[in-house]
Every structure is written in structure tokens, then in C-alpha cells.
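No value in this document is a laboratory result; all are computed from the given coordinates. Just so it is clear, the structure is predicted and the values come from calculations on it, not from any experiment. Cβ atoms are built from the backbone, for glycine too; each structure is taken alone.
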Structure 1
Amino acid sequence: MSLEQLKTALSAIPADELVSLFMTVRQTEMPLSLFSWLEHALLAEMDAHAGRRAAIPGPQRVVDAMDIAKSVLVLAAIAGKLRLAGLARSAEFVEAAAQCLKPPPIFH
């Protein structure tokens, strides 16, 4: 998953759904580095809806290496919760973020 694909998934989320995703993130226990990245990305997208642009780094640049495994699990749980709530676009963005965090397979 590329950063551009992640940004495309984020920009596809309607404003009202973006607020629901933001509230879900704020109510979920997660590593601080993941929370910081998600909060920045969501606030930047809310600004974009208002006509202001901000740079969004990929999650792999912000999430601590020691938090990757837990972050992927948290993102999977959030995505499931969002799908159950009928927030498919938000779930797709969260799943894309998890894909960005997963290390590529190593072939020997």
C-alpha cells in the first residue's frame, strides 16, 4: 500500500463519517505514536474539507517500531468496529493504514 493510496482512501471519507472515525479513534486505547499519527491525519483531512491542505506522513514514519504489531492489531479492531457501524470508507482507510505498517515479506 502506497502513501498515495492511503491518502486517496482518507480523502474518500465524507465529512460526517470523518467525525465518527475521529471520535472512534479518540475512544480507543492504542499506542501513543499511532494515536498521534491518526489524529494528525484526520485533522489534516478535516482541514482539507475546509480548503486547507497539510502534509500527511505515512504511518510507518511516525509509529514507533516497538508499537507496530500492537498498532496493526488495534487498526484491525477499529476497522471491524467501523464496518459493523456501516462506515465502510473509514474502515478502508484504517485497513490501508494497517497495510502500510506491515513489513514486507522476506523471502529466503
Structure 2
Amino acid sequence: MSVLDAIESPLAMSASEKHAHQITTTPWASNPSSPSVIVIDETLGIDVTTTVYPTNSPSANGDVISLSLLQALTVGHRYRVEVQFTTGSNIWEVRFYVECIF
């Protein structure tokens, strides 16, 4: 598995915001399938996927993976969002970080 860090990270969000992020896989691979996502609260060191993605249904269309709404973040916490997808027989993981600043 190849693990990649998104250049745009870390992203800043407030506790009241809800964002549906997208990842374009074109720099690494084409036609991603079977996307999945988990979120680790790095401040606490725990998996908070079900809290911050209550609807966790990422989808792929062309070279773009669309994530569900990221929400319910805690002020002062840093989150690592890990998105896995498959192309052919390869498994890829793209990570980005979100900081809840207010």
C-alpha cells in the first residue's frame, strides 16, 4: 500500500462547520474504486470516524473521491483523515489533516 499526504493539509475548520471534501487521484492513479475513510483524533489518539462522519459513504466518480460531510469537531483538536481506495490491484491511502481552530 502506498501512503500519500495531501499538499493542502492541514485544513482549518471551526466546530460549527460541515465540509464535504474531495480528493482528485489523478496525480497518483486513475479510476479509483472502493473508497473508504477513517478519522483519527490525534489529540486523543482515538478513532472518531462515527462521530465526525455520521454518514460515512465516500464515493468515486472518474478520478474524484467525494467524502461525506465532516462535522462535529472539537475546538483545539487535530484530526488525521485517511482515505483508502483501489486501482487495479493496488491499494492507495491519501491522508490529510484538519485542525479545529474555533
Structure 3
Amino acid sequence: MQKTSISPELNNQQAESGRVKAEDSRQDAEEGRVEGERLRELGEAARVAGEEARAAAETARKATIEAVRATAETLKATLENMKVVEEMRRTLREIRDINKLDHN
């Protein structure tokens, strides 16, 4: 059997090539990690924005409920005032009718 010998220069080239590939792999892994971190931060920002939007919507919902309640109270008061005015008109008609009878 014949031994094949690899020249030291070829051996060094192969070793250097392996180191370069390993460094490229480490660089790719680091870029992937950085991109993953960036995406995680974007996801967190989106989550926070969503939570803020939810809180704003809840505040708006409560304000709407209060506005509806206030409107209902105003309508109720208006109805009561209309009932009073109608009762006053009825009373005035009765007085007018009684005065007509007294003058005849």
C-alpha cells in the first residue's frame, strides 16, 4: 500500500478554508440571532400598541356609556317637563271653560 502524502501547504489551505467556513457559519448564526431579537422587539412593540389600543377602546366605551346615560336622563327630564306643561294647559283650559260658564 502506498501512502499518499498531503503537502503542508495544501493541509494549511484546507485548514484555513475550514476556519473561514466556520467563521461564516458563526457570522450567519449571529445575524440570525440579531434578526430574531429585532423581530422579538417588533412583536413586543406590537403587543404594547395592541394593549394601549385596547385600553383606549375601553375608555371610549365607558365614555359612550356615560354619554348615553346622560342623554337618557335629559330625555327623562324633558318628558317630565312636557307632562307638567300638558297638565298646566289642561288646568288653564278648565279655568277658561269655568270662566266662560260664569260669564254666561
A value of 86 was derived for volume of the Cα convex hull per residue in Å³; which structure in 1, 2, 3 was it taken from?
2
Matching task: 15.5 is the computed value of mean count of other Cβ atoms within 10 Å over residues 13-20. Pick the structure from 1, 2, 3.
1
Starting from the value -35500: which structure in 1, 2, 3 was helix-only ellipticity at 222 nm (-39500 (n - 2.57) for each DSSP H run of 4 or more, over all residues; to 500) calculated from?
3
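So distance in nm of label points 7 Å out along Cα→Cβ at positions 61 and 93, computed for just one structure, reads 4.9; which one of 1, 2, 3 is that? Each step should come with its number before you reach the end.
Details: 1: 1.8; 2: 2.8; 3: 4.9.
Among 1, 2, 3, the structure yielding 4.9 for distance in nm of label points 7 Å out along Cα→Cβ at positions 61 and 93 is 3.
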